Structure I
Amino acid sequence: MLAFAQTIQGITQNLVDTATTLISIIAGGFIIIMFVMAGFKYLTAQGDTSKVSEANKAVIWGLAGVAVIVLAWSVKLLVCNQLGVICF
């Protein structure tokens, strides 16, 4: 008889991988929405400096979100590497 058993480490690894993937997908969606909103603000600014400034801030916050996601993914890989766990 074949038994499919996982260790606590395997279960934890699967949970962490699933959680980080889900969070990355949700965050990526928010970033795409942020860039679309910034583009819409640029299009509707019609030369108004305050609206252009607001669109610039939206782009900067979108880029900050990208940086946070990349850093979070890097920290996850670094921790997994230090613990000797294979992460994707």
Structure II
Amino acid sequence: MKKSDIDITPAFAIHPGEVLKDMLEDRGWTQREFAEKIGRPLQLINKIINGHSGITAGTAMDFAEVFEMSPKFWLDLDSRYRLDVEMIER
């Protein structure tokens, strides 16, 4: 790792659940409605929104289908979050 990589430390990290929460609110969907749309348990959606669970490849595919976007968006959000957390902790 180069020194310049370490010098850029984020002030805070944004969990993908925060983005999901905003997207649901923008559409007027409840967590339960969204869980039903993607065929996943409500508890999983709640864990993601509350920052207690990350985004898996399968979840990213489900989210992408409903929101009509790339699953890479969700995986990148999760990966960036985990990297930012690690940088902040170091």
Structure III
Amino acid sequence: MLRIGGAGGGTVGLLSWTEAEKEGATKTNPSQSKAIHVELSIDNLDELYEALVAKEVKIDIPPHDEPWERAMTAFDPDGYSVEIAQGRRGNPRT
């Protein structure tokens, strides 16, 4: 579970594969997995990047600037895209 928005916010939960399978979920192929994208926001992307690299986390696309945000991307073990962006979409400097 991830808490979103502090004490007054909500949570996002992810099911384990064994639980999702009970609900009728079927495995995706690698191309389909890449289409599933999770984006998280943080205030200091470069600081997080350095901390993850120090822990030998593989970052597939290092921090870079887009017109709408600064972001980096990693793929989880199942091939899902996990993007971490600085600030709020449309305001990359927070």
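What follows is calculated from the coordinates using simple rules that are stated; it is not laboratory data. Not measured: the values here are computed from a predicted model. Cβ atoms are built from the backbone, for glycine too; each structure is taken alone.
For the reader, a short list of remarks on this structure follows.
- Structure with the greatest value (metric relative contact order in percent (Cα under 8 Å, 6 or more apart), set I, II, III): II
- When mean count of other Cβ atoms within 10 Å over residues 18-25 is computed for each of I, II, III, the largest belongs to: II
- Test item: volume of the Cα convex hull per residue in Å³ calculated as 88, pick one of I, II, III: I
- Each of I, II, III could give helix-only ellipticity at 222 nm (-39500 (n - 2.57) for each DSSP H run of 4 or more, over all residues; to 500), but the derived value -30500 comes from I.
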